[in-house]
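Readers should treat all values here as calculations from the given coordinates under stated rules, not as data from a laboratory. All values reported here derive from a predicted model rather than from experimental measurement. Cβ atoms are built from the backbone, for glycine too; each structure is taken alone.
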Structure P
Amino acid sequence: MAIGPDRSTVVTRSRAGEAAAIDVGLRQYMLGVYNYMASGLALTGIVALATAYTPAIYNTIFGSGLAWVVILAPVGLVFFLSFRIHKMSFATAQATFWIYAALNGLAFATLFYVYTEVSIARVFFISAATFAGMSIYGYTTKRDLSGFGSFLFMGLIGIIIASIVNLFIGSTALDFAVSVIGVLVFVGLTAYDTQRIKEWYYEGDDREVMGKKSVMGALNLYLDFINLFLMLLRLFGDRR
């Protein structure tokens, strides 16, 4: 007569406990990513509003060479974070992300002079709903989205090249095409990046590295959101 629990039952319970622990850890990790992203967007919005409605600040920046610093510095910070995050501390990564979000806010202040406040708010909520739906899909789907990565990246490169070309030719049709394709690309990137960020968790690392992964994940989703927002704003925003 056997005494004590069956060995298979013990193993099953152990595996179930490990799975539950991973599930809780994953939720906490993803919540941290979304919190960073949302905080970055909030900081960008606050700085944009404060700059747009403070003529002294706005005129000082966009009436001088500082405008180029505001426009180009965020691009440099994205590359700096992307290529140096493995060598920097978690605290430095956080600080760089906040600086990037604030500088974007300075640049986005110009949107309030181009589009009406009502249309900006409307497009923001459309963007938020679209982003949320695609991010949930990327998190929950069992389908491997990695195969779409190279396709989406090529689409992104195409958008950048077409946008640069359109700066010189000023084609309304090309601008419309770039905006439509841009929406499709960033909708796809939202799902793709969410799944990729989720997979980073399963790679396992110490607390410091996981913190930096959260910041990098937030940066990726932040970029997806703001670019989706800008593309939709070009399509549906009411110009002044």
Structure Q
Amino acid sequence: MSALGHYIEEEGIATVAISLIRPQTENTKPPRALWVPFELGRPFGPPSDPAFQRQVLMAALRMLGRDDGPVVIEDFRDDDPRAQPDPAWSPPRLPQPPAGATGEALASMLEAEIALLQGARQHWLTRHGRSTVGLTGLPITETGRYVGEWLRGRSPQSPRDGFSAPLMLRFAVDDLKAHHLEAGAAGPARPSSCQLGDWFWNQTAAGAAIYALRELCVVSEDERLKLIGGNFLVPAIRVRSAS
């Protein structure tokens, strides 16, 4: 995108990029870029905070008037207001999976955990009127059972036409993450993404199940599963902390 910006500028159209990784931006040298100190995947800051997101957007648009390039990088000085933990937040109480649990045990705990979170998740839906769950096109209980079949070593077929089993596994994991994070954030407190992430990856059966799935995928003879397991199931920072 940084290189594309230069081509667009040659046609007389000003461009500006949002940068989440400053060294990478310094290396690719876009005509203009606003570096923001937010986590990857949140270029405009926290979700559900339109006032703060507008501040980021306006700071980027103001850069369109700068012509002191050829390369201009500005720093957005305000951090994500939800980067700090909320002491008022407490996660849903769930049975914590024991270390070294078998795939069968994790599958059963995952399926039970989804049922335990139904009330909190429904509260999220009522409060926000939207959800990021839905990539599989399945009810979350069926998504949990599908993941459970993988944990039990059965390599199930895709339940949807036109989607390979490895792709459906990736979508199912993404839906599980979204489901649990929505349930975890359903109360009146506003937990930081780090708080939610620590809870999900360290204290839930879903987190333990996804770690186990990653281990299964990266040693698979199926190159598609290797790719998905190595790149899409567990964030890199969580892989390091889990090893």
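Using the calculated result -29500 for helix-only ellipticity at 222 nm (-39500 (n - 2.57) for each DSSP H run of 4 or more, over all residues; to 500), pick out the matching structure from P, Q.
Working: P: -29500; Q: -16000.
Working through the options, I get structure P.
Can you say which of P, Q returns 30 when relative contact order in percent (Cα under 8 Å, 6 or more apart) is computed? Numbers along the way, then the final one.
Values: P: 30; Q: 17.
Considering all the candidates, the number was obtained from P.
Output the label of whichever structure in P, Q has the greatest value of Cα Rg over 2.2 N^0.38 Å.
On the way: P: 1.21; Q: 1.17.
Comparing P, Q by Cα Rg over 2.2 N^0.38 Å, the maximum is at P.
For structures P, Q, calculate FRET efficiency 1/(1 + (r/R0)^6) of positions 35 and 219 (r between Cβ atoms, R0 = 35 Å, to 0.05) and state which one comes out highest. Could you put the intermediate results ahead of the total?
Numbers: P: 1.00; Q: 0.35.
Going through P, Q one by one, FRET efficiency 1/(1 + (r/R0)^6) of positions 35 and 219 (r between Cβ atoms, R0 = 35 Å, to 0.05) is largest in P.
Can you tell which of P, Q yields 61, 29, 24 when Cα extents along the principal axes in Å, for residues 67-122 alone is derived from it? Each step should come with its number before you reach the end.
Numbers: P: 43, 24, 13; Q: 61, 29, 24.
Answer for the origin of the read-out: Q.
Determine which structure produced the value 175 for volume of the Cα convex hull per residue in Å³, for residues 27-106 alone, calculated from the coordinates; the candidates are P, Q.
Details: P: 84; Q: 175.
Attributed to the structure labelled Q.
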